[in-house]
Structure formats: C-alpha cells, structure tokens
Structure I
C-alpha cells in the first residue's frame, strides 16, 4: 500500500513541477521515488520517512542549485518590458521638453520628457530611461 502512496505523491509532485518550473517539486518528487524504492525493498514507515528526508536534503541542498545554475547558463538573457526599450530610437510627435511631450516608439505613442533640453517635433530621439509610463529621451546624435 505504501508503494502506491509514494508513487502517487511522486506523480503529483512531478505534475506540479511542470506548472511551476522551479525544480522544488521535482526535488521532492525524486525524494518520494526514493521512499517508494525503500518501501519496495521492504523498509518500514520509519525507513521510508528517513529515505524521503535524506533524499530531500540532498536534492534540495546540492542537486537543485547545480541544476538551476546550469539552466541559467543555458538560457539566453533577453531584455524584456521596459528594459527592452532602453537605447531604442524614436521620433518626437510633438515638441518634447523637461515636462511633457509625445514620441512614436516602436509603433506606439508614448508620453515623453526630455533628459537634456527641448527637442523639436519630428526629431529623432533615444530612450535613456523609462519612468512609469513616460519615456525619458535625449536628442539622437546624428553624424
């Protein structure tokens, strides 16, 4: 009976891991499988609990950090959200000064403020920061 309980627990933890993808539940699923193997070998409830606890400590303290580092190393780091807009080129829709203005940024109209002086409508600007929903821009250096 205990074998089935550990098998169901390992399966449930593996399914939860597919929804969270942080390797916590995968570590616990491996530990439940270790307890299941102990039950299959004839170990009692105490032995199964010890197998679960020891393998949990090993997988959470040693294997999980190693796996997370490897995943991070293999994952390309791509700028997203506001970070992806930094350095982007845009066109001033209206005059932009330290208080107000609008720019066309990647097909969208953004409120903007100038980082350094007034910028005339139609000039090219570069996004240097994002402050909430306002792009902080400076005049683009054109050769």
Structure II
C-alpha cells in the first residue's frame, strides 16, 4: 500500500502512466468501447482494466499523477456524439470539470468523430477500460512533461 495515491491507481496503471513519455496518449474508455481489440494495437499492447469505476473517477485518479501536455491546445480529446459533435453529455461535462480542476484553469477538451477517435486510440500508448456505462464516455489524454526545479 502506498500513501497519497488514489486507490484506483493500480500497480499496472501506475506502471503504464510512468512508462509513457511526453506526448504519449492514454485512451480512457467506457464499457461499450471495443477496448480489448484496440488495446492490442497500442504501444502497451494489453488492456488495463479499472472495473466498477466511473469515467470521471478514473480520469481524476490519472490526472492526480499525470501532467497534461502544455505544448498543445487540447491535451484531452473526447469522442464526439454521433450527429451532434458540439453536444456535451453529462459524463463529458463531468470529465471536463475534472480536467479544469486538475489544470487549475478552464481547458476545453477537443472533439474527435467516433471513427477518428477509434483510430487515434489505436495509436495511444495504452487503453484504460472503465466500468462507465454512459455513452460517449471516451477520452484521450496526452502526457506532458514535468519541468526541472
């Protein structure tokens, strides 16, 4: 057991987040996402499962240790709702609030059409599968760098 870590950060998830480099992305996906088949094509090559946890809970846990990429406009991108790309379902609004809190400022998520999101997720370092059952609860998070002291 470790101190001051969110209990959702399993040893495997901590390994994945630490192994990622600046600019690598992690796909955090819902229970309806084709997670296993996509994960097999990522850099890590295996699915990381955080069963029973919601999307906002998992994103909050990840952002408690992972810096966001300050060199891009949208270090967090969401899967856009089919036919309504500007719509933000409740789960995406909740994730946006988590991102803003972690960043200490308003930092709107970018949006990717569903099939573009699938393709981008295949290029991620890893896929984290949550227990989230609400639709369109899928995000890509780009890792930033920690500056020197």
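Taken together, the values in this text are just the output of simple stated rules run on the coordinates, not laboratory data. Since the model is a prediction, treat every value here as computed from it, not as a measurement. Cβ atoms are built from the backbone, for glycine too; each structure is taken alone.
The figures follow:
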read-out: Per FRET efficiency 1/(1 + (r/R0)^6) of positions 40 and 88 (r between Cβ atoms, R0 = 30 Å, to 0.05), the highest-valued of structures I, II; value: II
read-out: If FRET efficiency 1/(1 + (r/R0)^6) of positions 80 and 96 (r between Cβ atoms, R0 = 25 Å, to 0.05) is computed and equals 1.00, the structure in I, II; value: II
read-out: Structure from which 15 was derived, relative contact order in percent (Cα under 8 Å, 6 or more apart), options I, II; value: I
read-out: Structure (I, II) behind the derived value 1.90 of Cα Rg over 2.2 N^0.38 Å; value: I
read-out: If distance in nm of label points 7 Å out along Cα→Cβ at positions 16 and 32 is computed and equals 2.1, the structure in I, II; value: II
read-out: Label whose coordinates, when distance in nm of label points 7 Å out along Cα→Cβ at positions 48 and 112 is calculated, return 1.6 (choices I, II); value: II
read-out: With helix-only ellipticity at 222 nm (-39500 (n - 2.57) for each DSSP H run of 4 or more, over all residues; to 500) derived as -14000, matching label from I, II; value: I
read-out: Parent structure of the calculated result 1.00, given that FRET efficiency 1/(1 + (r/R0)^6) of positions 104 and 120 (r between Cβ atoms, R0 = 30 Å, to 0.05) is the read-out and I, II the choices; value: I
read-out: Parent structure of the calculated result 15.9, given that mean count of other Cβ atoms within 10 Å over residues 64-71 is the read-out and I, II the choices; value: II
read-out: Among I, II, which structure scores highest (criterion: mean projected area of the Cα convex hull in nm², for residues 8-55 alone); value: II
